[in-house]
Structure 1
Amino acid sequence: MTPRVKLAWLTMGLRALPLLCLCAFTSPARSAIRVEVNGVDSTLRKNVLALLSLERYKDRDRIEPDAVARLFRRVNDEVSDALKPYGYYEPTIQPHLTSEDNGRNWRVQIDIKLGEPVLLDTISVIVRGSGATDPVFERVTGSRTLVKGRRLEHAAYEKMKSDLQLAAATYGYLDARLLRNELQVDPAAHRANVFLELESGERYFFGATTVDQSAIYESQLRRYLRYQQGDPYDAAKLLRTQFALDDSQFFTDVEVTQGARDPVTHTVPISITAKTARNTYQLAAGYGTDDGVRASISWLNPLVNRHGHRLRVQWQISQRKDYVNARYDVPIGDPVLDKFSLQALDQSQEVSTGVDTREQSLTPSVTQSFGRWQRVLSLSAMHTISTDAINGKLVDDLIVPGITYASVPEGYLGEELFSRTLYAELIGSSTGLGSNANFLRLDLRSERVLNIAARWHLLLRGEAGASAIDNFQDLPITFRFYAGGDRSVRGFAYNALSPVQIVPSGPEAGTEVKTGGRYLLTGTVEVVRDLPHLFGLAVFSDFGNAFNRIGDPLAVSVGVGFRWRLPVVTVGIDLAQALRAPGFDPRPGPRLHLNISPQL
């Protein structure tokens, strides 16, 4: 090649270089298919789009015109198949295909007229065999899943069929089989008939239970079983036994399994295997605007001995409150639900500005559960020291009996509960038990979350308290009521709502001391909206006060909040503004409430 030819090729290459670079960094043109479905509701539209081939292929980088045409020819059949499960067997379907941008983009419009639906006519659901009169099956056959005259939905038919089979498997009819399961559809007559027939066979019973573990005495473990040998088989009772053993904290890797059923004796043997749990230690840290930075360490010995005694010790420090708490639990009665406890507590707290308390107590108690209620009977030996600028230092040594009732969820198995629908505590003492005066104190609390929509929740929370005592000044500050803070009335500082006394003399003369109230009333109404990625937004209104006279005004605040629920911690940020602030002049401005709590 001559130098002149080489130069010509080089010149052409240099001229083409910008074009080559442009091609290298430019993506090829991408086709787009836009599908519109008209004439049906959102449920039907969703099912139509799920079955449309055009919808599945619309995000391909490049679809040739002949491929679009081939997919378009499937529209009528695919739409028809999508509508049949909802009882529409004779719809009128009018699809339209439009090419846009010289064939690079496509618009598919599908107009649907549903026509007359297929209605349920004959519904025959029969259970034969020993389960024919069992309420377990009567609840299924008597449900409103299939109703004559209602539009046919294949899902309702399948649900009735699966509910029959599930009931048989759950409640011990382990040989059950479907003799007939037919869905007869006559599109011309717009009628459908359902025929389901189940042969239940004989019901099975719990057989012998074998146990493989060394944590506690076997006789003690068997008290945790939620069934007895010879009881009708119930898979839910097996699951509850699994939960009860897990929640006991005695074991790790608990397995409760059924063996091969015996068709002659109609029994099912059960096997339980578990490994012994070890002592556990937990470190936690958090922050809240009520008590500032906090840290805690706890030690749990789940097995002090083979009788199932348990010991837990916890130490927490924060800017407002420090405590050491030790509790020794002894299972009694039904060991899942009942226990005797001995608790020792040493707690120091800054109740409010200038008011400090220290409490040392030893409390034996008995916890028992009765259906949907849990009762705790207690008797505390207490030594309290209260210090404030009004009364100086006050020391009380007294015995305080108490009783609490709390609601527990259905099927409760003794697990830790972080909120209760209803909690009521009544405590008191008398001069004969060391108190400076005879007193009674009632504290009522309630909290409930209602799911008002798929991602919307309504939180309702309230507390009411009252004290009965002749001279309120004789009531130890430990038993007085305060309001305000992160879980009380937001928009106010921790325990900022309280009756006030003025220091009459001394270095702090003229200053206000929040001395606590005889009565308490607080409430919260909060609406929470779940967001993606474990976020949430809330709007709320709080009200309440601690006071000495019935009829005293209540503080009111409103605010917005942000929630971030993580596997390890929950972050809550609330911004609240007081609308009414009795006793405050001027009214407090907006207040930020931050709470970072570990989920242990």
Structure 2
Amino acid sequence: MSNEDASKKLTIDFEPIGRRVKVSPGTSVLEAARLAGIELVAVCGGGATCGRCKVRMMSGSVSAITDTERSKLSEAEAKTGFRLACQTLLSEDSRIQIPPQSLTTPQRTQLEGEGDELPVTVEWKLASLALQPPSLDDLTADITRFRSGLLDAGFPKVELEAPVLTSLPEQLRKNHWEGRAALRSTGAQKYRVVSFLPPTVILVGMAVDIGTTKIAMYLVDLQNGCTLAKSGAMNPQISYGEDVISRIGYCNTHEDGRKVLQSVLVETLNAMIEENCQAAGIARDQLVEGVVVGNTVMHHLFGGFPVQQLGEAPYVAAVSEAVEIPAASIGLMMAPGAHIYLPPNIAGYVGGDHVAMLLATGAWNSKKNVIALDIGTNTEVCLVSEGKLYCCSCASGPAFEGAHIQAGMRAARGAIERVEIVNGNILVQSIGGLAPVGICGSGILDAVAEMVMAKVIDTRGSLRSGAPGVRARNDRQEFVLVTSEESGTENDIVITRSDVNQIQLAKAAIRAGVEVLLAEAKLEAVALDEFIVAGAFGTYLDLEHAVRIGMFPNLPLKRFKQVGNAAGSGAKQLLVSKERRRAADTIVAKMNYIELTTYRSFDQMYVQNMYL
């Protein structure tokens, strides 16, 4: 290796952590992860004997796979780019996916959200059957025998789909021909067989909120509506694009792009199903129905629908009405006849997750003037006023997830989540109380707001030369948030002008979206009675700081309400309540969607709201 090559620094991007680090060529992936403050499982300390530090190379050239690695990886893993981090040496800029099982500590995901637990009104029946097993004197086919038992139990009109027909012979024998058939009403005394279960087990449903960055899953008792288990995970599609536009681009440029993005998502969902079933003490065959909500792109990628038209004007969805798809058709490990309900989408970039959020918060039928928004890589905003509903989608970008920020990372242990500047002293709080290794979305928003108040930056976002903490380095100015002596990476954690600009872009998009809806309703911000903030980032942001930098209107703080993952709560309501499913259709029918890209004064509003 030449001296020039040795001195060159490589940029290594770890997903779905959202952490970037610069290292020298020849550095191992394990060492690069440690430098980035990422705790990989490496029980053997990097000696390649435990085989636990598995990562997947998404791009970039690395050293050839070793015989030791081949002995620790399955053939399928080796073919799909998995490597052992301790054995893999970096030689160019790379993007690396870290599976959840390779992390010693999980990233923080938001599972709690506002929303009432509702009585179960989706109709299920359990038909108790005690069938005579076949014999040399009775060669009646299994399915015929099963239908006869259902007829005797009072269910003459039943539908058996292919996955049930395939699995039923094994289920009947496993349960010694005695148990309960789970039947889902399809109307007019007709039922669909979903599973054949032991006599005493309960029926369970699954509600999932698929965000662009994070996934939340809940298992719900379909008898009483209570939550039995829940978990969160990062959306693995991040490795193929941080936002919905880049994922659409991946599908457009790869022949099997849609299939790849669907399969990695389903793989993660199946792992979450396994985890939650173990926590709840149930079998997968008891998962008889699911509800999945997400923005329109996530909805389409989950269901396997085309997405190319979502990336081109006029940004039209392939599917807008509510649909049900068999879980088995996309590889979800649930009951053989389980179906997944996908609520209706509002528009190209406002999906069923926004509908679920409006249902959970009750905002959709409020008699007050209400703004309800769900902050994320794509922020959806709804205004309710005088019985009318207005909504839009703001391309707020991934800055609030820590992306495109020099020291940015997602909300994992060691990420700075709170910042205060008191009399020139910089105070930071990191997740888990660890030495800081980067800064997540709530932390960067805090930092920008505090820097404005401390006059470290001006209203345009420029760092003031000579201000405390501001220094010049590499022909640019930067603000030292944490020194190398106090950080967990042995490097200074700084905020640059570019970082501030990312927050300006994100907050301007959100505020301009709010202003557009107010203009459409001929309403002043001061007339808002309630301002609802949903989403994981919305849970942890400091409302006072959000108002201070102009992301939200200058309203009394008591009018703001942080509701957590309300979309997840809405998904649970849609799982158990047929009334909520009807209400979802009503919301979409009443909604006035505003396309910001063609709105006459959006650009002007956007530029005006860039100021801090």
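Brief remarks follow.
- Label whose coordinates, when distance in nm of label points 7 Å out along Cα→Cβ at positions 66 and 266 is calculated, return 3.6 (choices 1, 2): 2
- Which of 1, 2 yields 5.5 [distance in nm of label points 7 Å out along Cα→Cβ at positions 250 and 354, calculated]: 1
- For -8500 (helix-only ellipticity at 222 nm (-39500 (n - 2.57) for each DSSP H run of 4 or more, over all residues; to 500), calculated) the corresponding structure among 1, 2: 2
- Comparison of 1, 2 by distance in nm of label points 7 Å out along Cα→Cβ at positions 130 and 554 - largest value held by: 2
- With FRET efficiency 1/(1 + (r/R0)^6) of positions 378 and 506 (r between Cβ atoms, R0 = 30 Å, to 0.05) derived as 1.00, matching label from 1, 2: 2
- Which of 1, 2 yields 3.8 [distance in nm of label points 7 Å out along Cα→Cβ at positions 226 and 362, calculated]: 1
- Entry that produces 6 once relative contact order in percent (Cα under 8 Å, 6 or more apart) is calculated, selected from 1, 2: 1
- Read-out mean count of other Cβ atoms within 10 Å over residues 522-529, computed value 18.0, structure in 1, 2: 1
- Source structure (of 1, 2) for Rg/Rh (Cα atoms, Kirkwood Rh), computed value 1.12: 1
- Once mean count of other Cβ atoms within 10 Å over residues 178-185 is evaluated on every structure in 1, 2, the highest one turns out to be 2.
- Between structures 1, 2, the greatest calculated value of distance in nm of label points 7 Å out along Cα→Cβ at positions 482 and 514 is seen in 2.
Computed from the coordinates by the stated procedures, all read-outs in this text should not be read as laboratory data. For clarity, every value in this text was computed on a predicted model and none was experimentally measured. Cβ atoms are built from the backbone, for glycine too; each structure is taken alone.
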